[in-house]
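Listed after this line are the structures, all set down as structure tokens.
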Structure 1
Amino acid sequence: MNKGVLIFAHNSRQVDYALMAIVAGGLAKKNLQVPVSLVTDESTLEWMKISKTISKAKTVFDKIIEVKKPVTSNQRLLVDAYTSKMVPFVNLNRSSAWDITPYERTLLIDSDYLVQSTNLSEYWDADSDFMIAPSMNDIRGDRIGVLDKHVSETGIPLCWATTVMFTKNKKTKLVFNLVEYIKDNYANYADLFRFNPNIYRNDIAFSIALHMLDGFEHSDYNYLPPVLTASGKDVIYEVMDNKIKLLINDDMSEDNVVATTISKRDIHVMNKQSIVRHAKEFMSLI
């Protein structure tokens, strides 16, 4: 069975997702020792040529798969330490991963998920056709709210689609088809499951799809590891081989920060601009 990693990246004027994908893809290829493919669009590819990152992309990615960029009004709060702003982001085509992937066994990761270990290699041959992260772990440990654990304040448990692994077969096709249907009828499902319909989240769509396919119960899957997460308020200040040093911010005060090092652990860095600022350092390691 051939296996590999798949990453989606569609640039906006505010965030260079393609650059982050090169970093994430390069680290995954280095540490998991499998091919990596990129799903992107024409305008993002043009920017990669203008910014002269295309040559690095071609060494990192086994395949660069061009698709039509989804049209969306989705916006999210982009937090960078003590600054924040609302920016557009494109995340509507993740449900197409089953059709797009060139691999029989696929690890689907976000472009801001940095693989610094071999841990996920243990799951390639797991006896489960579909696996997803069941939760997130905050790097500081105490910044997890209700909506980090549930789709709404009274809703079902929230899975994190930051990492998804699946075998391409009829069973997993049902999962992705249902995610697509939920996306297309998002407002209706928001009424049913009591979540905010204004921002489409793959985490919510996958969580509901799995809940429905389990007979509207919560089953014990063969899950991937919880997603270790650094928030948008946390800042990368040094990059080394499979090691990242961060400044962890206190939510209550700008004066309280703690330095910490993440060594040989995979991490979801939600401060996207922090990855971009250190892209050259990351790329020197891949």
Structure 2
Amino acid sequence: MNITAADVNKLRKQTGAGMMDCKKALVEANGDFEAAIDFLRAKGQKVAAKRSDRDAAEGLVIAKSTNDGTRGAMIVLNCETDFVAKNDAFGEVANSILDLAIETNPSNLDALMALNYPGSEQKISDKITEEIGKIGEKIELSAYESVSASKVVAYNHPGNKLASVVGFNNETGDAIARDVAMQVAAMDPVSLDKTSVPQEVVDRELQVGKDQAIEEGKPEEMAEKIAQGRLNKFFKENTLLSQSFIKDNKKSVEQYLKEQNSDLTITEFKRISLG
């Protein structure tokens, strides 16, 4: 397979690995980018285990919750430049769309796009097309997420490039809920706990851990045990309830919640980041 310089550069941008390492990884993976990333990881390259945020454009990520705190929503309105993202008019459009989502609770992004833009007979999709003509940049409503629970909190990181929405099974104080939402934003967990990690992620982590151990010279039987140990470490570092709490790393998020209320836990969370 012909590996182009553009392919190598794309993988380099995604992983931060060196050009020659990226080329070798793509050759070994026959051009498959996911397999190439796993190859780099197995060779000990420091590349991201989670790649959901890569290739993000400029724009705004904003989140809000309803007045009664039982539902939250989050959208991403993309543009090409940070200059446009910081424009007040662009922000007004993004907030108007999010306010409509909070009010109407559409089932998905397509349903949101089909709604009339506030104060207009235009669909949101048509409003975005209109804004493209005004601004002269590509604009896209690329994501919409919502969470419903007994208690929902939304967190917007300063700069509006990162936001999170978290649902709890019981009412809890705003400060406690915000701490957890900040945890989600800062630590980017892949799932709530190890039972909710997708099987393909588990399989990948086991394979990468085994390949790393073999690369380090360990026999295959030992490599499998080492891989299981590394998987357990992955669960601890990447599942929300097991993560060390950012305000007190001597306890997990789950322990922090139980200290507040023995029945308190998280039902669902969403997180979106640009770049």
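Bear in mind that the values in this text are calculations on the coordinates, not laboratory data. Since the structure is predicted, the reported quantities are computational estimates derived from the model, not experimental observations. Cβ atoms are built from the backbone, for glycine too; each structure is taken alone.
Supply the structure label, taken from 1, 2, corresponding to distance in nm of label points 7 Å out along Cα→Cβ at positions 89 and 177 with the calculated value 3.6. Before the final figure, lay out the partial values.
Values: 1: 3.0; 2: 3.6.
Value 3.6 for distance in nm of label points 7 Å out along Cα→Cβ at positions 89 and 177 corresponds to 2 out of 1, 2.
With distance in nm of label points 7 Å out along Cα→Cβ at positions 233 and 265 as the yardstick, tell me which of 1, 2 scores highest.
Values: 1: 1.9; 2: 2.7.
Evaluating distance in nm of label points 7 Å out along Cα→Cβ at positions 233 and 265 on every structure, the highest lands on 2.
A value of -8000 for helix-only ellipticity at 222 nm (-39500 (n - 2.57) for each DSSP H run of 4 or more, over all residues; to 500), calculated from one of 1, 2, originates in structure 1. Supply the structure label, taken from 1, 2, corresponding to semi-axes √(5λ) of the Cα gyration tensor in Å, for residues 33-136 alone with the calculated value 32, 19, 13. Clearly, the read-out refers to 2.
Of structures 1, 2, the largest value of distance in nm of label points 7 Å out along Cα→Cβ at positions 73 and 145 belongs to 1.
Hey, Cα extents along the principal axes in Å derived from one of 1, 2 reads 67, 54, 27; which structure? Of the options listed, only 2 reproduces it.
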